[in-house]
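Participant: Once you scroll down, you'll see the structures, which are given as C-alpha cells.
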Structure I
Amino acid sequence: MEEMNSNFIHDIIDEDLANGFSRKIHTRFPPEPNGYLHIGSAKAIWINSQTAKKYGGEFNLRYDDTNPSKEDTEYVESILEDLTWLGATPTGGIYYGSDYFDKCYEYAVKLIKKGKAYVCDLSADEMKEYRGTLTEPGKNSPYRDRTIEENLDLFERMKNGEFPDGAKTLRAKIDMASPNINMRDPAIYRILRAHHHRQGDKWCIYPLYDYAHPIQDAIEGITHSLCSLEFENHRPLYEWVVDNIGFENKPKQREFARLNVTYTVMSKRYLRYLVENNMVDGWDDPRMPTLCGLRRRGYTPTSIIDFVSRAGVAKAYSIVDIELLEHCIREELNMTAQRRICVANPIKLVITNYDENKVEYFPVSNNPNDPESGTRNLAFTREIYIDKSDFEEVPPPKFFRLKPDGEVRLMGAYIVKCNEIVKDENGEIVEIRCTADLETGNGMPADGRKIKGTIHWLSSENAQKTTLMLYDKLFTIDNLGDMPEGKTYNDYLNPDSLQKVENALIEKCLDEAEAGEKFQFVRNGYYCKDTKYPNTYNRIVGLKDSYPKK
C-alpha cells in the first residue's frame with residue numbers, strides 16, 4: 001500500500017510525540033457491518049493503516065456491531081475481504097464492538113453511581129422536543145433527577161427485558177443548555193430486541209455509537225481515533241465518556257474531510273436501496289462505488305490507493321473529479337495490461353485475391369510499453385471481421401478509415417482496398433469485398449503511396465463471440481450533494497449507465513483468460529473478464545483520458 005505524505009494529522013501526532021506522548025501510535029478502522037465498503041471507506045482505511053505504519057505502530061480492524069437490526073455476517077466477511085484486497089493488514093488485530101458489551105454495561109452502571117447518567121422515560125419524539133434548537137437551549141427531562149438507587153434498579157430491569165422496546169433510555173447527564181446539541185443529555189443505551197450476529201439474544205439493550213466507540217478505543221489502547229469530519233461536533237462527548245469513566249490512557253479523536261467524488265453517492269442506505277430494489281446487479285454491480293463493485297469492474301487496489309493519495313488528506317470539504325480515478329487505473333493498465341483484439345460490432349470483410357485455404361500469421365505486440373511481454377501471432381485468412389464504425393459508404397470529410405475505392409491498413413498486416421459492398425434485402429451492408437496489396441504485409445507500398453488509416457481486425461479462424469458490458473456513470477449530475485430542493489437521487493439515475501453489446505468478437509486465446517484478468521482491447525478501451533457471468537467483459541474505462549496532466 002502506498003505510503004502517505006505528511007499531512008495535518010501527522011503534524012498533530014508529531015506535536016504529541018514532541019510533548020512527551022510516549023505510547024506507541026495505535027489506530028483503528030471501525031466499520032459498521034450493515035453494508036459493503038465503498039471508495040470513501042478506502043480513504044479512511046488508508047489514513048488509519050498508513051499512519052500507524054509511518055510511526056511503527058499498530059492498526060486494528062474493529063467491527064462497530066452495536067446495531068443488530070441492520071447487521072449481517074455477510075457484511076462482516078466482505079469488510080475483511082476488502083481490507084485484505086487493499087493490502088491493509090490489521091496488524092493490531094481484529095475486534096468486535098460487541099465483545100465489549102459487558103464492559104459498556106459495567107461502565108454505564110459506574111456513570112449512574114457517579115450521578116452522571118439516568119434512566120429516562122421520554123419517547124423519541126419527546127426527547128427531540130426537549131432537546132431544543134441551535135439557537136434555543138433544551139430543557140431538563142422530568143426524569144433527570146431520579147435517585148441513583150432508582151436509576152440502578154431501572155437500568156438493571158431494562159437489561160432484564162422488563163420494558164418494551166423504546167420505553168426507556170439511559171442518558172448521560174451533562175448539560176441541556178450546552179451550545180453543542182450532542183452534549184444535551186444524549187442517550188447512551190436503548191432497549192432493542194434484535195438477534196445479534198455474535199451475541200445472539202443475550203442482550204435486549206444496546207449501547208449507542210457515541211458512547212460505545214470511545215470505550216472500545218480506550219480498551220484497545222488506541223492513541224488516535226481518526227474519523228471523518230461529521231464527527232467533529234461529537235468529539236466533546238467522546239472526551240466526556242473517556243474522562244468520566246476514568247480511563248488512564250486517553251485516546252484522541254481527530255477528524256479529516258471525507259472523500260466526496262463527482263457523479264457518486266456514498267450513502268450506504270441509498271446503495272442498499274438500489275440493491276434491494278433490483279436497480280443494480282447487487283452490491284458488486286460494476287457501476288457501484290463499493291470496493292467489491294470496483295474490483296469486479298476491474299479496478300486494482302493500487303489504482304484506488306493512488307486515487308485517494310492524490311485526493312489528499314485535508315480538513316476542508318472538497319469534491320474530487322471521478323476522472324482522476326479513471327486516470328489512475330488507465331495510467332496503470334497502460335503499462336501493465338496485455339493488448340488483445342476485440343471487434344465490438346463486426347462486419348465481414350472478404351479479401352477476394354487471397355487464397356481461401358491459406359492461413360498466415362502476423363506477429364503483434366502484447367504491450368508496446370513492456371518489451372518483456374513479447375508478441376503473439378494473429379491468424380490472417382480470406383475472411384476477416386472489422387468494426388462497422390471503421391467503414392462508411394458515404395464518408396464525412398477527413399475520414400481515414402475504409403470507404404468505397406479507399407485503402408486502409410489492417411493493423412500489423414496488409415493494405416486493403418474496398419471494391420464492392422454487399423447488402424441484404426433491407427439495404428443493410430452485410431459484407432465488404434476488398435483486394436489486398438500482398439506486397440505490404442507489415443511493410444510500406446512499393447510505390448511509396450501514403451495510407452493514413454489503420455484499423456483492427458480478426459480472422460474468422462481466430463474469432464469467438466463475447467458480451468461487452470459498457471459501464472458509464474450511475475448518475476447524470478456531478479455534485480449530488482447540491483441537488484435542487486424536492487429532488488432525490490432517483491431523479492438523476494443515468495438510464496444509459498449500462499449498455500450491453502452482444503455478439504462482439506474477441507481472440508480465441510482469451511478462452512484461457514482468468515476471471516478478473518484485465519486487457520486493453522485495442523482501439524476500444526480497458527476491459528476485465530467478469531467474475532460473475534461467463535464469457536463477459538466489463539469495460540473498466542475508455543482509452544481517452546481527459547484528466548489534466550501536471
Structure II
Amino acid sequence: MDAEGKPVAGRMCPRGGYLEELMLPQLIELVDRYRIDGFWVDGEIWACEPCYCKRCRAAFKQATGIAKPPKEPGEADWPAWFQFSMDSFEAHVTRYTEALHAQRPAALVCSNWLQTFRHPGEPKVPTDWISGDNTWVFGLDGCRCESRFISTRGKPWDIMIWSFYAAQGMGQVDSPWTFKPVQMVQQEAAVVVALGGAVQVYEHPAGLRNGQLIPWRCERLRQVGQFVKERRTLCQGTETVPQVAVLHSEHHARSRPGRNLMWSIDHSPVQGAVYSLLEAHYNVDILDEWALSTRLEEFPVVVAPEQDRMSEAMVDQLKAYVKRGGKLLLSGAAGLERFGAAFLGLKAGAHQEKQTYHVPAADGSVPVYSEQWQLLKPGKAKGLGRLGQSALLDDRLLPHPAATILRVGKGAVAYIPFGLFRFFDKNRYPLARAFAAEVMAELAGKLPIRVQAPLGLDVVLRRKGPRLLVHLVNRTSGIPNRPNDGSVDQIPPVGPVRVEVEMEKRPKKVQLAFEKAALKWSWKAGLLAVQLDQVQIHAAIVVE
C-alpha cells in the first residue's frame with residue numbers, strides 16, 4: 001500500500017499472504033518434486049519500497065514507538081521508517097531461505113542484489129551466495145565497484161553480465177536489444193574474475209520465449225565461457241593484497257535514504273573515489289564499517305570520501321588508526337567538524353555553499369563544483385595548493401589551501417575540504433583525477449607495490465598461496481563510446497606497463513598468465529622490476 005492506503009501494482013508486502021500462501025509452497029514443491037539445486041530470486045531489494053498497510057503500520061509502531069509512519073523522505077522519522085522497511089525485507093528473505101534449507105539443505109539460495117554495493121552493512125541474511133545482474137550497457141564501471149565491495153562480504157559471489165544491450169535503455173521502440181560484441185562481455189568478466197568472483201551470463205534472445213537457442217549467439221557465448229574458464233584456476237580462491245581501503249559507511253548510506261531500498265542509497269562519492277584511485281593504479285577495496293572495523297590495520301591507506309555521517313565509533317577507530325601509523329584521506333566540508341580541527345591541524349575559515357572554485361592540478365587547474373566548501377586556515381597542517389577564482393595560476397588566488405596534510409602520531413591525515421569525489425563521479429575531468437592522485441601520492445608515499453601504466457588499465461593485486469598476482473584489466477575501446485552506442489568493440493592493446501615490487505628475496509619465477517606479450521624482469525637490492533609490453537584485455541603477472 002502507498003501512503004494514501006492504495007494498492008501499488010506489482011509490489012508485495014513482506015507481511016502479506018504472498019510469501020506464506022504462494023511463494024513458499026511453490027518453492028517447496030520445486031525442491032520436493034524436481035530436486036532443484038538452487039534459486040536466484042529476482043525482483044527483490046531493488047524493487048522494494050515501504051508498505052503502509054495496517055500490518056506494517058502496527059509493526060512499525062510496536063518496533064519504534066512511532067505512531068504514524070512518515071510519508072516523504074526528509075521527514076524526521078524517515079530513517080527509522082526506511083530501516084524498519086529494510087528489516088522487514090531482510091526478515092522476508094531469511095524466512096524463505098531458512099524454509100528451503102530445512103526442506104533440502106543442499107539447495108542454494110540467492111536474492112538478487114542483496115548484500116551488494118548498494119546494501120552496505122553486516123550480511124546477516126543467511127543466503128548462500130551473493131549476485132546481481134549488471135547494468136546492461138556501460139556496465140564496466142558497475143563491475144569495478146560491485147566486485148570490489150562484494151568480495152569483502154565473506155560469501156561466494158558472482159556478477160550476472162547481460163549478453164545483450166540497448167543503446168538507449170529499456171522500453172525504447174527505436175532502440176531494440178542487440179547482442180554485445182564478445183570482447184565487451186569478456187572485458188566485464190575480466191574485472192569480476194580478477195577479484196575472485198564467478199561469472200554468469202544472462203542470455204535472452206529477443207522474440208523468443210520458448211528457451212530456443214540461437215547458434216551464432218551460442219558460439220559467442222562459448223568464446224566468453226572459454227575466456228573465463230582459462231582464468232578460473234588462477235583467479236578463484238585468492239585474497240586481496242591490502243593497499244587502499246575506500247570506506248562505504250552503512251551509517252552514512254542509510255542516514256538520508258529515499259524510498260527504494262536499493263536505488264536511493266547515496267554511493268556517488270564512493271564511486272568517484274574508486275574510479276579516480278584506480279586510474280592512478282592503486283589496488284582498491286571497498287569496505288563498509290562492518291568489514292573495515294576488523295581489518296583496519298591491514299591497509300596502509302584508508303580513504304573516507306565524503307562519508308559525513310559515519311558512526312562515532314568509526315571516527316574514533318580512524319583517529320586511533322592514524323596515530324598508530326595509518327594514513328587517512330578525508331574529503332568533504334563536514335570532515336572538519338566530524339574529526340575536529342585539532343586532529344587535522346587546521347583552523348576553520350568560512351563555510352560556503354554551492355560554489356565553484358579552481359583547484360590546481362598537474363600543470364593547470366580544474367573548476368570544481370561542490371555543494372559545501374570549508375575554506376581552511378592552516379595551523380600545523382601543510383597546505384597543498386591554493387584555491388583560485390579563475391584558471392590563472394598566479395592571480396586571483398584565495399588564501400585557502402585546496403588540501404592539507406598533517407603528521408599525526410606515527411601516521412598522517414590528508415584533508416580535501418570539499419566534495420571532490422562526488423564531483424568526479426559526475427564529471428570525469430582529467431585534472432580532477434590528477435588532483436586526487438597528487439594528494440594521494442603526498443599522503444601514501446611509496447607503497448611496496450607500484451604500477452606505472454596507461455590510464456585505461458586497472459590494477460588488481462591478489463595473492464594465491466605464495467604467489468603474487470598483478471592483474472591488469474584493459475578498459476579501453478577501439479571505437480570511442482558515444483551516447484547513441486555504448487558498445488565496446490575492437491579493444492586495442494595498451495602498454496607499456498612497469499611494475500615494481502619490494503621483496504627481500506629474488507623470486508623463483510615471474511611470468512605472464514592469460515595472454516602473450518613481451519615480459520622482462522630483474523631483481524636487485526630488494527626490488528623486483530617488471531616490464532610488460534602490452535595488455536589486450538586481461539593479463540596477470542605471476543610472481544612466485
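Every number in this text was worked out from the coordinates using simple rules, so none of it is lab data. Everything numeric in this text was worked out from a predicted model, so none of it was measured. Cβ atoms are built from the backbone, for glycine too; each structure is taken alone.
Participant: Work out distance in nm of label points 7 Å out along Cα→Cβ at positions 266 and 338 for each of structures I, II, then name the structure with the largest result.
Facilitator: The maximum falls on structure I.
Participant: Thinking only about mean count of other Cβ atoms within 10 Å over residues 186-193, which of I, II has the largest value?
Facilitator: When mean count of other Cβ atoms within 10 Å over residues 186-193 is computed for each of I, II, structure II gives the biggest number.
Participant: Going by distance in nm of label points 7 Å out along Cα→Cβ at positions 298 and 474, which of structures I, II comes out largest?
Facilitator: Result for distance in nm of label points 7 Å out along Cα→Cβ at positions 298 and 474 over I, II: largest is II.
Participant: While we're looking at this one, here's another question. For which of the structures I, II does the calculation of percent of Cα pairs over 41 Å apart return 27?
Facilitator: Traced to structure II.
Participant: For structures I, II, calculate FRET efficiency 1/(1 + (r/R0)^6) of positions 146 and 306 (r between Cβ atoms, R0 = 25 Å, to 0.05) and state which one comes out highest.
Facilitator: Max of FRET efficiency 1/(1 + (r/R0)^6) of positions 146 and 306 (r between Cβ atoms, R0 = 25 Å, to 0.05): II.
Participant: Ranked on FRET efficiency 1/(1 + (r/R0)^6) of positions 122 and 322 (r between Cβ atoms, R0 = 30 Å, to 0.05), which label among I, II comes first with the largest value?
Facilitator: The maximum falls on structure II.
Participant: Suppose semi-axes √(5λ) of the Cα gyration tensor in Å, for residues 330-441 alone works out to 21, 15, 14; of I, II, which structure was it derived from?
Facilitator: II
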